[in-house]
Structure I
Amino acid sequence: MSIQVKFFGLLTEIVGADEISVNGIADTDELKTKLLRDFPKLKDNRFVIAVSKQIIRNNQALHAGDVVALLPPFAGG
C-alpha cells in the first residue's frame, strides 16, 4: 500500500523534496514516527497533518491512494 506524502514550506527543505511515497504504513501515528526517524530535523518544527485535505487531530487509518500533507504554521495577512 503506497501513501503519497506532501511537504510544504521549511519542511520541504528538511526532507529535500516536496513529495515522497511511503509503503506499509497503517495510520498517521505510524507515518509520523517513520518520518521523524527518517528526517530527525522534523522534530524541531511544528506541523499539522492533513489526510485528503482534512486536518486531523487524532490518529487516523490510512488507505492506498491517500494523500497526506504536512503543513507548517501559516503566517501572513
Structure II
Amino acid sequence: MKVLLFARARDLIGADRIDVDAVATIGELRRRLMRQYPHVAGLLEKSAFAVNEEFADDNVTILDGAEVALLPPVSGG
C-alpha cells in the first residue's frame, strides 16, 4: 500500500510517499509507522489519516486499492 505524506511528516521521513505492507486498520498502520520511523513517533501520535480523501480514525478498515494519506497537525500564525 502507498501512504502519501504531507508537511512535517514528509520532511522528517524524506519522501512524499512510502510503501507499507498491507494492514487492516488505520490504528495498525499508525503503530507500524511508529516502529518503522521511531524518530517520527511523536508526530504520528498527533497526526490524522485519510482514506480515499475522508478523515479516518484508528478503527477504519483499509481496503485494497485505497488511497491513504498521513496529515500532520498544522500550526501557524
Structure III
Amino acid sequence: MASYTFDEFRIVLRKLGFEKIRSKKHETWRKVLPAGSILRVRISHKHGKDIPKWLYYEMLRQSGIDEKRFRETLGK
C-alpha cells in the first residue's frame, strides 16, 4: 500500500461531494446520500503527515469508498 497524507484524503473527500462541517480537535466531513443516509469521516489536522495504515482503512470504511476508487479519484 502506498502512503497517503491527510491532505490527499481531504482532496478525495471534496471531489466525492463531502463537506467539512466541523473543525475543532479533528475535522468532521459529511456527505448525505440520496437515500438519506449520512456518512461521517473524522480527520486529523496533521496536514502533510502520512496517515497510519490502520487509520487509512478506518477512514475509507467511514467514507464508504474502497482503495481503488480512492486512488482513481486522487489521480494516482
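Quick note: the coordinates plus some simple rules give every number you see, no bench work behind them. Being a predicted model, the structure only gives us computed values, none of them experimental.
Upon calculation of relative contact order in percent (Cα under 8 Å, 6 or more apart) from the atomic coordinates, which of the structures I, II, III produces 39? Going label by label, the one that fits is II. Here helix-only ellipticity at 222 nm (-39500 (n - 2.57) for each DSSP H run of 4 or more, over all residues; to 500) was calculated and came to -11000; which of the structures I, II, III was it taken from? Label of the originating structure: III.
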